[in-house]
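These are the structures in question, set out in turn.
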Structure 1
Amino acid sequence: MDIAIAYMGAGIGFGLTVIGAGIGIGRLAAAIAEGVARQPSASGQITGAAYLPLFLLEGVAILAAIFGLLIGYYIAYYAGLLLHHRRALSTIQTKQRS
């Protein structure tokens, strides 16, 4: 049960990060389109200045995906170890009783 809650927390955190990055990229693209519509002659400068924040937002989304997967694997690995140790302890205790 605890493992499922941990997976759900990692998934929700990953999802919120990706949604936030998507909203940020969308707002940035809308601002670029509005700036180019207002000043078509400065379109090269506007798009050039917008590349860095766009790449940074994309990098945040990629890092969130990587960290979400790593956290999920970490939880699964250590939960499996704990389950194995609990089973081993219970078999040792039952052997000691008999």
Structure 2
Amino acid sequence: MVTNSGPSATAAGLIDTVAGRVRFLSMTTTAGSCTQAGNTITCDLGTLDPGATAMVTIQVRPTALGTITNTVRVGGVQPDPDKTNNTDTEATTVISH
């Protein structure tokens, strides 16, 4: 989920380069639109007013066991007074069962 905690953001965007050890299945967004080219997903979320949110859901299937790390970045056209919350990295461990 992308939440704008600062001033109004026009041309808000999201970039996610999914790990090479996954197979892309689908993506949806509640604002704007997303495209996929190879392992890179780019979303144009439009304008996000202060407090507004956009949910981007990316579904993948792992192709190997182990830890898969994913990093997503967001930004907009306007200067951001707090760039420390524009990136999120999550690690998921894939095990056999």
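None of the figures in this text is laboratory data; all of them are computed from the coordinates on show. Here the structure is a predicted model, which means the values were calculated and not measured. Cβ atoms are built from the backbone, for glycine too; each structure is taken alone.
Observations on the model:
- Test item: helix-only ellipticity at 222 nm (-39500 (n - 2.57) for each DSSP H run of 4 or more, over all residues; to 500) calculated as -35000, pick one of 1, 2: 1
- Among candidates 1, 2, the computation of percent of Cα pairs over 20 Å apart that gave 60 used structure 1.
- Top of 1, 2 by relative contact order in percent (Cα under 8 Å, 6 or more apart), largest first: 1
- Origin of the derived value 1.3 (distance in nm of label points 7 Å out along Cα→Cβ at positions 39 and 71; candidates 1, 2): 2
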